[in-house]
Structure I
Amino acid sequence: MKIVKIALPIVIQAAVAWAAIVYVGGPMMRGEPMPWEPSAEEVAAAEEAEEKSVGPLLPMESILVNVAETKGRRFFKTSISLELDGKDLEKSAPEAMPMLRGHVIDILSSKTLDELVTPSSRDSLKSEILETLNAEISGGEFSDLFFTEFLVQ
């Protein structure tokens, strides 16, 4: 019994020391990051996510249009925010908002019900709007478009 009282603390201390060496010393000796430190891949992913952060947004007032080929019985309501890319665009885009809004209304009012409700249609609609607006604006471009409201009735 006396041997157990003496040996047990020694065995526990040896196990703790071994775990510390394996957990901390092993990676340190191999030149690897510590288990609690981010790996190179995690650091790169975090930097990439930081680079992809959303730039300044320019909200557009809600737009309400009749859906094409429904004889005025169906409507489409949406709100859009445009991501700005360029300092000059931050100044010129608000002044051009009526023209930009007119182009968006033209595009949306030409869409049929099928073109608005399918999942892939939202992406193609987004691309079409961005392409049209970027062709009309100077001083930069809109890097992305976000639908903040999307209602087909």
Structure II
Amino acid sequence: MCAWVIHQRTRTDDKTSVVPSLKNIQEALVAMGDKAASFVGSREWIGSFEVSICMDYLLEVPCKIIHVTSGALLYDHIEALKKHFEIVGAPVMMGGDGDNASKGILGVCCDPPSLLILDPHQYGKVTSLTDLYDRGVVSWRPLTTFVKDSFYNLCLPQYPHS
């Protein structure tokens, strides 16, 4: 999400920034009083809420959090996600409790109801879009595959749209 914001700023000659490192993010959470000093350098989890306050603190981009109480209720939020992509266009971070692997949402499909998911844990050289799809880095996930007993928090950057 940070890289997307920085790319948008570069295109519009707005502020320039660098993508914050994990250590920068941890230090920001400590500076804001959200985490104890021992958090810096740890392997503790950073969720959607923490991402939202870091986006605001580090990049001055506020975020909207949508709390989904069950994976079975994601369908109720498809229109809000669709509107976000149409108006803002920024990727969305998705985290949960029972399903606690963070995900990037890059798009929505209404029929069949699905989310275009990016695994944010992947890194390395991209040789092609086909390669990303073949390795499962990017995939369409039907809403029925999300854990019904897990809540999900969606972090939607509210980057100004011109």
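No lab work stands behind these numbers, since they all come straight from the coordinates. Being a predicted model, the structure only gives us computed values, none of them experimental. Cβ atoms are built from the backbone, for glycine too; each structure is taken alone.
Each of I, II could give FRET efficiency 1/(1 + (r/R0)^6) of positions 9 and 65 (r between Cβ atoms, R0 = 41 Å, to 0.05), but the derived value 0.95 comes from II. Hey, semi-axes √(5λ) of the Cα gyration tensor in Å, for residues 73-112 alone derived from one of I, II reads 18, 13, 8; which structure? Working through the options, I get structure II. Computed over structures I, II, distance in nm of label points 7 Å out along Cα→Cβ at positions 41 and 129 reaches its largest value in II.
Please state which of the structures I, II yields -8500 when helix-only ellipticity at 222 nm (-39500 (n - 2.57) for each DSSP H run of 4 or more, over all residues; to 500) is computed from it.
On the way: I: -16500; II: -8500.
Computing helix-only ellipticity at 222 nm (-39500 (n - 2.57) for each DSSP H run of 4 or more, over all residues; to 500) on every structure in I, II gives -8500 only for II.
Thinking only about Rg/Rh (Cα atoms, Kirkwood Rh), for residues 1-80 alone, which of I, II has the largest value?
Working: I: 1.59; II: 1.04.
Top value of Rg/Rh (Cα atoms, Kirkwood Rh), for residues 1-80 alone goes to structure I.
Check the numbers for distance in nm of label points 7 Å out along Cα→Cβ at positions 17 and 89 across I, II and tell me which is largest.
Details: I: 6.3; II: 1.8.
Answer by largest value of distance in nm of label points 7 Å out along Cα→Cβ at positions 17 and 89: I.
Can you tell which of I, II yields 29.3, 96 when Rg and Dmax of the Cα atoms in Å is derived from it? For Rg and Dmax of the Cα atoms in Å, the value 29.3, 96 is produced by structure I.
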